[in-house]
Structure P
Amino acid sequence: MSIQQVAQTLIRNIQQVLVGKEEVIELALVAILCEGHLLLEDVPGIGKTTLAKAIAQSLTCSFARIQFTPDLLPSDISGISYFNQASQQFEFRAGPILNQIVLADEINRATPRTQSALLEAMQERTVTVDGVTHQTPRPFLVMATQNPIELEGTFPLPEAQVDRFLLRISLGYPSLEEEHEILLRHKLADPLDKLEAVASPDALLASQQAVREIAVEESVRDYIIRVVQATRHHAAVELGASPRGSLSLYRAAQALAAIRGRTFVLPDDVKYLAPGVLTHRLVISPQIRLRGRTPEAVLTEIIESVPVPVERLA
């Protein structure tokens, strides 16, 4: 089965639960195929948890939800070593981070020390407890949510943490027709209860490996680099995207091309993905924020200022 067939099967299956939102589901699959992580920033009740559960059930992956609160400890995430009286030995009790799909709900409500417990798992795919390193399972995806409206009692994510997320996306409110459909689907039962698996973790792992074979022509690679470097020199930006941002945009473009049935990346793939991949990596100067300009608007200016390699690609 091709990557496009796997992706379309997953999208159709998840849409049985999440009405509409094909673009959001597609971006979530981009993150999964890149072995990246997702930051979902939206108001409560939009379907962030539903999306995470639907992905896990569609892939028969293990799923864990961590509700982040100010009193959450790092050991509540990574796990603990405890002394077993019966065996007279120390044993490791795995924390929820050692699942294949992990929902970090309201991640910005935990203290920075607890937030940092995710860093090693997200970047190195390992968890170290009492000097012993444990591998995270594969596939492995962290989906973190945060409410952009309510700031009381929250701790902003540090730049090092935010930079670990491949994509930041927002689901948005449903349309009038979609909200009617939501009410009808939930009339008798939650459709998530009946959702069946349509792809195996092995099929996903094979797709992740195949994505790396998608061709990225030299002029498109140059375009990716120029867009990222332009974020570092724009007058409104205090801190631009890092080389991790370049690599994330490169990998995401490969995944999107594969999902859409192509064996090569187009500049349009890069332009389409740049807001989700780069916006959360930019630090805008306070003066610019006071003038009402958003990071999204600044990034749009940056993208429009970089010539698209249409002629050279042709």
Structure Q
Amino acid sequence: MSERPRILVIKLGALGDVILALGPMAAIRRHHPGAHITALTTPPYTELLARSPYVDEVWTDTRPRFWQIGALRQLRRRLRDAGFTRVYDLQTSDRSTFYFHLLGVGPEWSGVAPGCSHPHANPGRDLMHTVERQAEQLREAGIVDVPAPELSWLTADISRFALSSPFALLAPGGAATRPRKRWPVERFAALAVSLAGQGVQPVILGTAPEQKLADAIQRECPAARSLMGRTDFAEIAELARSARMAVGNDTGPMHLIAAAGCPSLVLFSGDSDPALCAPRGRVGVLRRPDLTDLPLDAVTAALPA
């Protein structure tokens, strides 16, 4: 019996992009039912992809610097020795394109690397939403049916949080280096007060360094519950399945929440374009060039029913 074909899927990050790549990964799995599929990703997403039904193993990319010759040689040897027959580069970045050249003559390659066997050569690809862009890329490689991301396999026990029902998720954080992508925390606090007044418990999600945002919200709304720094990806997905709704900035957890099926409202500034990167699902979008100009009443009017 011949050895199983070996497929490599590259998706390094970030969280929102990894979630949007789950549909393409499902399509790749379906297109290569008998293959051994390896995902190459970065440390924050290793466990998430390892739990998915779309891959057989996960490699963690330590992202060696270009001057770290020993580490690059080790990565090249690992890539070459694996015997991959095809690579799907869903990252399509300078780094993943470098890996094409690092690997050298070898497997078929779907991506944007010059000289690859299945190029996504559409000059307007950067003007497409990630979902449509990756679907078109896979069509060029012979995969015509790409489903939406779904997370039924990502489950967790959230009973330890002992939340009151109904509850709504709030994601007031985002990249610390891009503060313009955040709706003012005092308006999140006012939204929390409004929700609590309607009998809906506000539940605040984010990372531990964002705790000060939760503190500001809880000062105005003592009924709000902070889970900052206390949830993993599976727990966020489970919370999303149980939540009445979610409201948050353009940040990775909102992609996870939306993919889990939670009715969501995502707030965008001029620093990012929802036409290119908005979460997909039961999602509404509000956008202002400057989020300080987005009033509370506009958000409350747009809340999922």
Structure R
Amino acid sequence: MLHYKKIPPSYLIEATLDSIGDAVATIDSCGHIIYLNKAAERLTGHQRNSLINCHIAEVFSLVDAASGSVVDNPALDSIIENEKRLVPYHSLLKRRDGVLVSVEVSSAPIKDRCGVVVGAVIVARDMTIARESSEKLVRLALYDHLTGLPNRTLFADRLDSTISRSRRTDKTFSVLYIDLDNFKTVNDTLGHEAGDQLLQMAAERLQQCIRHSDTVSRHGGDEFVALLDDCPEIDAVPCAAKIVAALGVPYKMSDRYVCLSASIGIAVFPADATEGRDLIRAADLAMYRVKCAGRSGCQRFDSATAAAVP
């Protein structure tokens, strides 16, 4: 007959907690640490034997990822409020070495047999990989993979937001439609790899010509659109001329210089259009008139522009 050695319950509990990937800590009613599992050691960078009786705030120091402000430890709130608490994953835990780690933290009160709160358990999950994956997906969905500029989707969202805000504040803004002249010829002559490099260099120059509050987007191929917030025509025209000059500077491509020029159309809200799609269309029509006039320049949209374009 086989005889099995009985395993102490305390050992089973500790072995179970050490086998899971989430960091687990228990504290007494004063916030002092009673127990940490191995995952908590790895996450915080502390050795658990040295932390017994230390205050939980010294080990689980949390800050808000957006503002950098200190976040109250949820375990202490659980003790005071006698209820579960959750800190969203956009919080950061400060490790022993000072490194900030994205975490999702929850806590719950621990009660004795009489229902009196005698402590709390805190559970923390490392969200670094999940957050990086989420940010990567967002970037793929909202930014152009070649230039890193906002794509059509993100630009349309920012344009709609600017329209709503401008309607409330009664302010004006401008949209520029920018096309690189004869880019296809250069692309066909030098090859697509060189063409991609040119687009990246042009995108960098465009960003240098606008303010941080503005948005420039790759609209497709060799076309870009810029949103100039709180910018009337008197300011939009000089900005467009600045872009034409910047994009016209020869591009250094390994063993040669490549010359490009740009044609830019300007549309102003609300004079030229009051909807996002119509503003882009108006700026596109004005850009087409620049093309017809010989390229390399800028022009404001007007009714004559619309009538002259088929």
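Below are the figures for this structure:
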| quantity | calculated |
| --- | --- |
| Ranking P, Q, R by Rg/Rh (Cα atoms, Kirkwood Rh), for residues 143-278 alone, the structure that comes out highest | P |
| Relative contact order in percent (Cα under 8 Å, 6 or more apart) - structure with the largest value, from P, Q, R | P |
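Taken together, the values in this text are just the output of simple stated rules run on the coordinates, not laboratory data. Keep in mind the model is a prediction, meaning the values are calculated, not measured.
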